[in-house]
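Below you'll find the structures, each written out as structure tokens.
Quick note: the coordinates plus some simple rules give every number you see, no bench work behind them. Being a predicted model, the structure only gives us computed values, none of them experimental. Cβ atoms are built from the backbone, for glycine too; each structure is taken alone.
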Structure 1
Amino acid sequence: MTTAIMAAPATHPADLAEGASLAPLTSIRVGGPADWLCSVRSSRAVVVALCWARERGLRVAVVGRGSNLLVADAGFRGMVLRLTGGLAAISVRGGGRLWCGGAASLPRAVQRAAAHGLTGLEFGASIPGTAGGAVAMNAGAHHAELSEVLDWAVVCGAEGRRRVGPQDLELGYRRSSLAPGEVVTAVSFALRAGEPDAIAARLAAFRAHRRATQPQGVRTFGSVFTNPPDDSAGRLLEAAGCKDLRVGEARFSPVHANFIEAGPGCRARDVLELMAEGRRRVAAAGGPTLEPEVRYLDPEHGIVRPPLPG
């Protein structure tokens, strides 16, 4: 299902800042400034901004809650989009549909669904990102992922916006077919009626598991590496002696080895060197080559996989 909705207008973005710091927009609080930071409050504003950037030959990157992103120390040579306003809204529609703007907090969307007796999205309580970002990378937890409940999404580009179904996004393990510069601005989840007490119990269990197994109250981002088939990246890193391993002001968490914590003055270079050392140790111990789950905002190339050797 692909439905064209609107062609791109040729106007100027309304909320544009030059040389804005990006570190405060990420959960790990690391990284340099962007040439341009554009805050957008609607799908139309997203298209306007993307069109403006294309006319000037600017690269574009999208930063949501920044919970799975490491920004380069040099920042980004281009325009960063930040979705705000109505794009953070959440509403319950008929037929068990939950509508979310692309910037909507996924844990908050889970709460709204639970309050209306809708089940199927509880696993999202453990994913501290936005609905749009979660769809873009097919985020998941507790043996479930977004592709299982996605109804449709609105995707914006410089040419306009379109509504697509999950099959159009080719969702796989922590990936989608979204092209660079495309932005998910709205999502509809197809949920089902559930028993409120059972939903509440599942949410309580997921939250308790997160508090017990993940670092709390520190600067960090989500899982550093994806889990290889039939194993756990955290287990492999711990077995290779990576728990509490440090490079500069970055360390693998003593709580869970597949999380990196940032101390005062931490640089992106510290994090990358620590990731590379963790991957090297796992491979040297006979394990697989771990693949990054966290994404890296490169100064010249936009959001890419972190540049690790090997």
Structure 2
Amino acid sequence: MYNEVIKKIKEYDTIIIGRHRGVDPDALCSQLALRDSILLTYPNKKVIAIGTGSSKFTHFGKLDKIEKMPNSLIIVIDTPDLKRVDSVDFSDSGYSIKIDHHPFIEKYCDLEIIEDDKCSACEIITNIIFNTELRCNDIIAELLYMGIVSDSNRFLFSSCNSNTFSTVSKLLGEYNVDISKAYEKLYLRPLSEVRLEGFISLNMKVTENGLGYIVIDNDDIVTYGVDSASAGNMINNFNYIKEVLVWVTITEDIKNKQYRISIRSRGPEINMVAEKHNGGGHKMASGVRVSSLDEAIEIVNDLDDLLKDYNSVI
């Protein structure tokens, strides 16, 4: 399958690389790394990486301006379903490829490489580079390392296995990646976010079934001087609370007239609840965006019911 990707890359002179809405480090790093690897290998091609950026990740690298490029190869990374693709106009497509590590939801590309046993999209892109003629350098290797670290939560998630560590070992063995600087890029944060984390810790509600949740409204966002994505970005910081098996942040996003919901689990599989509400993700890590607080609370109730059933059989 990897060779099919290279075959198509060679075939097209213009290539558009996209990913999901609501950018995160793995999605951004994987698309930037693939773009730069293709340009390093085939410098005469025009390759752009597009999507809505985030000021939080500007130091990772620059995205490209969106432009019309008819009959291009479109590669979408880290996105299981069409509705979550950010900024890609498929009318420009001469051929399309999906590269993803989420469980399959729907087919929307001509060629789909889905490896849901991988911890991150960056792990797949690293394997493609290692097993084809695509080239790499220290900057690309750092991007790939940061994406793997971020989406595996520093190798804490069960999606990591011996293959993940072998891939990372080879990456670090062949390229000069300053791990300390990579972690600083990923995890350095303003004091306002640390204080928001304290607010979440103090105000999280916990049900008798083991569901922890909090609603962060726009007044809270203003009080702490953060943006609406901040709570979702720190959800993995609450992994190991003894009394909590599933935890949820619900953050009001005034600008987009929606609520951002991030869900994590240390027990039951929660992606089906997210998919029920037009979200999705992994079995233990999912997300949803809804238009009303009522629907957000409905998701909380669905998760609490899921936990009640889960607890009854363990």
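If relative contact order in percent (Cα under 8 Å, 6 or more apart) is computed to be 19, which of 1, 2 is the source?
On the way: 1: 19; 2: 12.
Going label by label, the one that fits is 1.
Suppose you compute mean count of other Cβ atoms within 10 Å over residues 99-106 for every structure in 1, 2: which one lands on 25.5? Please report the intermediate quantities before stating the final value.
Numbers: 1: 25.5; 2: 19.4.
Considering all the candidates, the number was obtained from 1.
If Rg and Dmax of the Cα atoms in Å, for residues 83-202 alone is calculated from each of 1, 2, which structure is the one that comes out at 17.0, 52? Answer by label: 2.
Can you rank 1, 2 by distance in nm of label points 7 Å out along Cα→Cβ at positions 43 and 243 and just name the one with the largest value?
Details: 1: 4.7; 2: 6.2.
Answer by largest value of distance in nm of label points 7 Å out along Cα→Cβ at positions 43 and 243: 2.
The value 19.6, 60 for Rg and Dmax of the Cα atoms in Å was derived from one model only; which of 1, 2 is it?
Details: 1: 19.3, 56; 2: 19.6, 60.
Answer for the origin of the read-out: 2.
Assuming -12000 is helix-only ellipticity at 222 nm (-39500 (n - 2.57) for each DSSP H run of 4 or more, over all residues; to 500) as calculated from a single structure, say which of 1, 2 it is. Structure of origin is 2. Here FRET efficiency 1/(1 + (r/R0)^6) of positions 67 and 123 (r between Cβ atoms, R0 = 35 Å, to 0.05) has been calculated and equals 1.00, so which of 1, 2 was it run on? Considering all the candidates, the number was obtained from 1.
1, 2: which one has distance in nm of label points 7 Å out along Cα→Cβ at positions 115 and 259, as calculated, at 3.8?
Values: 1: 2.6; 2: 3.8.
Traced to structure 2.
When mean count of other Cβ atoms within 10 Å over residues 147-154 is calculated for each of 1, 2, the greatest value falls to 2. Source structure of the calculated read-out (distance in nm of label points 7 Å out along Cα→Cβ at positions 163 and 195, 4.6) within 1, 2: 2.
Say we calculate FRET efficiency 1/(1 + (r/R0)^6) of positions 251 and 299 (r between Cβ atoms, R0 = 25 Å, to 0.05) for every structure; which of 1, 2 gives the highest result?
Comparing 1, 2 by FRET efficiency 1/(1 + (r/R0)^6) of positions 251 and 299 (r between Cβ atoms, R0 = 25 Å, to 0.05), the maximum is at 2.
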